[in-house]
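Peer 1: Next up: some structures, all given as C-alpha cells.
What follows is calculated from the coordinates using simple rules that are stated; it is not laboratory data. Quantities reported herein were computed from a predicted structural model and do not represent experimental measurements. Cβ atoms are built from the backbone, for glycine too; each structure is taken alone.
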Structure I
Amino acid sequence: MNTTTRFIMLGGFLGAGKTTTIARLAQSYQDRGLRVGIVTNDQAADLVDTHLLRSQGFQVGEVAGACFCCNFNDLTRTAEQLDVEGRPDVILAEPVGSCTDLVATVVQPLMRLFETRFEVAPYGVILKPSHGRRILKNEPNSGFSPKAGYIFLKQLEEADFVIINRIDQLAAAEVDELVQLLHDRFPEMPTIRMSARTGEGFELLLDQLEQRGPFGQQILELDYDVYAEGEAELGWLNSSLEVTAPTGFELDSLLVSIVERLRISLAANQAEAAHLKAIGLADEAHAVVNLVNSQAPAELSLASERQTRQANLIVNARVAIDPETLQHLVESAVNAACHDIGAKAGNQQTQSFRPGRPVPTHRYSAAGQDTMQ
C-alpha cells in the first residue's frame, strides 16, 4: 500500500491564476475519488484565496507570515495536520506570487527530508500573459522595475514546465508569440497552453503532473540582494471589514466598484498593480473580483447575485507603491463605494507593509548540500 502523499506545488507571479488552477485541480482529483488537501501561503493573514477555496468546500490549511521557503516547518506541519484531518492522497500548494528559488528551498528539502512522506510532482509555473509578454520582450514599460522583472524570469527559469494561462482571453497569435518568447529564452522548457477558467488545455496539465522522473532539479543561481529589493518594491495589503446598510445592496456591484475605484486611483498614482483581489461573503453566497494589471478593468470572476444588508469583505492588494499610500487608497475606495449605496464600513483590520528579505529555512545547492539554515 502506497502511504506517500502526492505533493503538487504550482508557482507563478501575482495574478497568474494559481488559485483558479488549483481549485480546478482539486475538483478534478476529487471527482476521481481522491482525497485532496490545499495549502495556501501569504506574507500576512486574511488571505482571499483561503476563504475562496474553503467556500468551495475544499480542506485548506494556510501558512501565513512568510513564504513557504522561509516558513518550511510550518508548511510541513500544515501538510501533516491536513493528513491527520483527512488523510489526503494529494496536497496542492500555492506559494506566494512574488517568491522564487522554490526548487532549492521547498522542492529539494521535501524530496530529501520527507522522501517517505511525500512524492513530489513536477514543478509547474504559471505564466501571467499581461506582464509576461512585456518582461520577456524586455520592454521598458513592463509596469515593474528590472528587479521585479528579475523575480518573474527566475520563477520561469526554475520550472520543470510552464503553463501559459488565460488563453481564452488571448488571440491565437498572442499565444504563439508567448510560446516563441519562452522558447527563445528557455529553449528546453516544456510549455502548456491552458485556460484555468474555461478548462481548455486542462488535461495537458493533468498529464504533466502525473509524470515521474528526475524533476525538481533546476536550482537557481540567484542574487538574494536583487531578489529582496525586487520584492520590497511591492506594497502589500490585507484588509478585512464589515459592510452594513439599512436597505439591501448588490454585493457584486459593491466589490466591482471598490476594485475599479482602486484601479483608477492607482493609475493616477502611476502605480502598477501586480494583483488585487477582493472577496465578499454574505450568508452562504460569495463574490470575487480581480485586477491583474493596471490596464485592464476590474473583473467579476465569481458572481454571488446576492442582495444583502450585511457582508464581510476581504481585500488583498500587491501593488508597486508605498504601503502607507496603498492603505490610504484602499480605505478611500471602500468608503466612497459604500457611501454611494448608503452603507457603512466598520470593524476594519488592515496590515500593510513591504515584504522583508527572504531567509530560507533550507537551501540545497546543486551539490546536494543544505547551504543556508
Structure II
Amino acid sequence: MSKLALYRKYRPQSFDEVLGQDHIVTILKNAVKLGRVSHAYLFAGTRGTGKTSVARILAKEIRCADVDLIEIDAASSRGIDEIRALREAVNFTPLSGEVKVYIIDEVHMLTKEAFNALLKTLEEPPSHVVFILATTELEKVPETIVSRCQNFSFHKIPENILRQAVISIAKKEGFGLDEETSSLIALSAEGSFRDALGLLDQISSLGDKNKDPEKSRERDNGAGKKITGQEAREFLSVPSREMVENFILSLIKKDAEKGMEVIQKTVEQNMDMRIFLKLILRNVRAMLLLRLAPSIKDKLKEMMSEREFGFLEKNKDLSEAGELEIILRILLDAYETRQSSYLPQLSLELAFVKIISRKS
C-alpha cells in the first residue's frame, strides 16, 4: 500500500490549522460567526499557500455536506459546456443540508465564453449556492468576475513559519531535522506549504541511508532518525553555509581570487545556482537592514538560523549601507538574467566582477 503524501496527510482541517494567512482566516471566521457569508469569493495567491484548503474549511464551516461540495478543476474543465452544466446544476437544492459550495480551482484557465457564462450565474446566484474561485494568476481573471466576488490575497508563508511546521511534522513522523535542514526546506519551498511538505517527504528517506540494521531497530523502537544539513544540502544541491559566507566576504572585501574560487566550486559540485544566488541576496539584504534599521533585529533573527544570523551580525559593519545597496542591486540583476545565460554561473561571475571592480 502506498504511503499518503505528507501534504495530504497534514492538510489543515480547520481555520486554526491554517498557516500564515491570519488576515484571511480572521475575516472568514467572523463572517461565518455573524452569518455574513458572501455568495462568491475569489482566492488568489501562489501555489501551496492554502487556497483550496481554506475553501474546503469555509465550506465545512457553513455546514456544506460532503455530497454538496463540488470541486472543479478549470485546467481540465475550462469550456462553455462545463459551465453551462454548472449553471443548470446550481438550481437544484442541496442533497443534504442548506448549502451547495462550488470550488473552481485555477479559474483563470476558463475560456472567454466560459467566463461569460459563469458571470451570469455570479450575478444572480440561487440563495443556497456559494462559489469559491481560486487562482494563481489573478491578472488573467476578467474584471467583471473579480468585481462580483469578495477578494482575498493569499501571501507566501514566511520561512520561520514553514521552518517550525516542518520540524513539528517531522517529529510526528518519527524523525528529526537539525536547524540547517529545516531552514533549507523552508527556503527552497519559496513560501509554499505544499512544496515544503513535498520536500520533507522526499528528504525523510535520507535518514535511512547507510544506516545499519541495529540503528534501524533503534528507530523503530522510538529513537528516531536524524537528518543533517549536509544530507539535505546534497539532496537539494545547495552550497554549504561556508561557501555562502566566503562568497559574501569576498564581495565585501573585493577578493577576486576567493570569490571566483567559490563560484567554481558550486559548478564542480553541481550546485543549484538559483538557490546560491537567493541565499546571497537574502544575506546581503539582511546585512543592509541591520545597518539601516537595528530595531528589526529580533524579527530578522526569527527568520534565520542561529549561524546565519550570527554571521550577518558579526560582519554587517564591514561595508557601508550605500555599498551594500549597490551590491544588492547588481546581484538582483544577476538573479533575474541567469536563465538567459548559456552558462548557469555566468551571470554571477559578471556581477561579481562588476562589484569588485567598482571604486569605493
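Peer 1: Thinking of I, II, which structure, once mean count of other Cβ atoms within 10 Å over residues 294-301 is computed, gives back 15.6?
Peer 2: Numbers: I: 15.6; II: 12.5.
The read-out comes from structure I.
Peer 1: Upon calculation of distance in nm of label points 7 Å out along Cα→Cβ at positions 174 and 278 from the atomic coordinates, which of the structures I, II produces 2.4?
Peer 2: Checking each candidate, the match is I.
Peer 1: If helix-only ellipticity at 222 nm (-39500 (n - 2.57) for each DSSP H run of 4 or more, over all residues; to 500) is computed to be -11000, which of I, II is the source?
Peer 2: Of the options listed, only I reproduces it.
Peer 1: From which structure (I, II) was distance in nm of label points 7 Å out along Cα→Cβ at positions 22 and 62 calculated, if the value obtained is 2.6?
Peer 2: Checking each candidate, the match is II.
Peer 1: Suppose relative contact order in percent (Cα under 8 Å, 6 or more apart) works out to 19; of I, II, which structure was it derived from? Could you put the intermediate results ahead of the total?
Peer 2: Working: I: 19; II: 15.
Of the structures listed, the value fits I.
Peer 1: Given a computed value of 1.9 for distance in nm of label points 7 Å out along Cα→Cβ at positions 118 and 150, which structure among I, II does it belong to?
Peer 2: Numbers: I: 2.7; II: 1.9.
The structure behind it is II.
Peer 1: Can you tell which of I, II yields 0.35 when FRET efficiency 1/(1 + (r/R0)^6) of positions 86 and 238 (r between Cβ atoms, R0 = 41 Å, to 0.05) is derived from it?
Peer 2: Values: I: 0.95; II: 0.35.
This figure was derived from II.
Peer 1: State the single structure among I, II that was used to calculate Cα extents along the principal axes in Å, giving 72, 57, 42. Write down the numbers at each step before the final one.
Peer 2: Details: I: 62, 49, 42; II: 72, 57, 42.
Value 72, 57, 42 for Cα extents along the principal axes in Å corresponds to II out of I, II.
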